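Only the coordinates and a few stated rules stand behind these numbers; no lab work does. Here the structure is a predicted model, which is why all the values come from computation and not from measurement. Cβ atoms are built from the backbone, for glycine too; each structure is taken alone.
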Structure 1
């Protein structure tokens, strides 16, 4: 995974479901040379072990207890130390339709080319997941932390437009009202400690950036992929 004398830089792409984190991570991986992308979704428990929400009777795929965090943490720590890892058979689709027009792609590639001195000697590892920042101790594993999110209504519309999700053992389709009863409360309860007034529509607390180095990236309905990718790239370059 790493070459001799390379510095491993772990970059966390966190945020709730449908916040754009995976798309932006995949897009940047396609434009940058030699980036490894790890998906938290590949550390889900098997389907039969996903916790049941008592109020709804639904399986709760959007809580920390649905993830094998011991396995995930060990894997990330080994990556950070440069240890060779067995490749993960990802449940995520590797088919990326790069949704940038030629001029947008050219501008981003030109920026990357102009900053090659920042990338020299570094191995970038992107880690994409919905529950990367729920635990301050987990946050400390990463070198650069990017929190993508949007309003309730925007995320709900995006989530409900999806047909379903690959799982370790099959395919999951959201039951009725799953976003408002499971997904959104899961994000709020696990991430509100990072926001002013514990309001996830507010700004991040100053100490969230100062102590945990978390950057807040809004991906609302009027955001474009090009601007989000450029903003993300700028943050990464500034912190290398």
Structure 2
């Protein structure tokens, strides 16, 4: 039997958008330098945030002053490309790995396989989206589903992902919409682009993560080892994650 490659699983983390993006950036650098194995992690944004794609320069000014349930929404820049994403009632996954060959889309599909299989094991079928021409004019990542998105059978987009390649390493992270708030969504993007996500009621975040981790082990043929961030790692990350827009 061949010995399986070991990936590190960082347990679910709830933190601000700046910290979460700082963690993803820092882990990518560590992996690229050869110090760290590939990494899988899941996280949520607290307070809720709008993340802007790395190259996204234009966005409505009022986004800087949005309030939801008494909390100001964060406005955060991702290290990855793509459009704006509202992070509220969602779960974000991040994969940091290397050695995957092919075009951006081929690599994307190799990584997304665990998401498709994981959701299938939970009884939810997903397929790749197909964008119409509206994508170009739509500032909202969830308003249109491109080939880099996973949609439900009714066409509602469940997962939107973005990717950053650096050297031979790849960071791919994506937002899984679990319980988006329609009113907040309308406040940010306007009502016409909101689609309700219909998922089985019995799905807890823990259940979803467990299913996705199990399928990541299968799809990547890896052994997953759980290892939280250490105090030293937190120190290093927080020194670099104070970059605000």
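Out of 1, 2, choose the structure whose coordinates give semi-axes √(5λ) of the Cα gyration tensor in Å, for residues 75-170 alone equal to 20, 18, 14 when calculated. Provide the component values of the computation, followed by the final result.
Working: 1: 26, 24, 17; 2: 20, 18, 14.
Corresponding structure: 2.
For distance in nm of label points 7 Å out along Cα→Cβ at positions 27 and 219, which structure out of 1, 2 has the highest calculated value?
Result for distance in nm of label points 7 Å out along Cα→Cβ at positions 27 and 219 over 1, 2: largest is 2.
When relative contact order in percent (Cα under 8 Å, 6 or more apart) is compared over structures 1, 2, which one is greatest?
On the way: 1: 33; 2: 26.
When relative contact order in percent (Cα under 8 Å, 6 or more apart) is computed for each of 1, 2, structure 1 gives the biggest number.
A value of 3.2 was derived for distance in nm of label points 7 Å out along Cα→Cβ at positions 11 and 187; which structure in 1, 2 was it taken from?
This value belongs to structure 2.
On mean count of other Cβ atoms within 10 Å over residues 51-58, which of the structures labelled 1, 2 is highest?
Going through 1, 2 one by one, mean count of other Cβ atoms within 10 Å over residues 51-58 is largest in 2.
Which of the displayed structures (1, 2) returns the greatest value of distance in nm of label points 7 Å out along Cα→Cβ at positions 35 and 83 on calculation?
2
Could you figure out which one of 1, 2 the value 2.3 for distance in nm of label points 7 Å out along Cα→Cβ at positions 115 and 203 was computed from?
Details: 1: 2.3; 2: 1.2.
Computing distance in nm of label points 7 Å out along Cα→Cβ at positions 115 and 203 on every structure in 1, 2 gives 2.3 only for 1.
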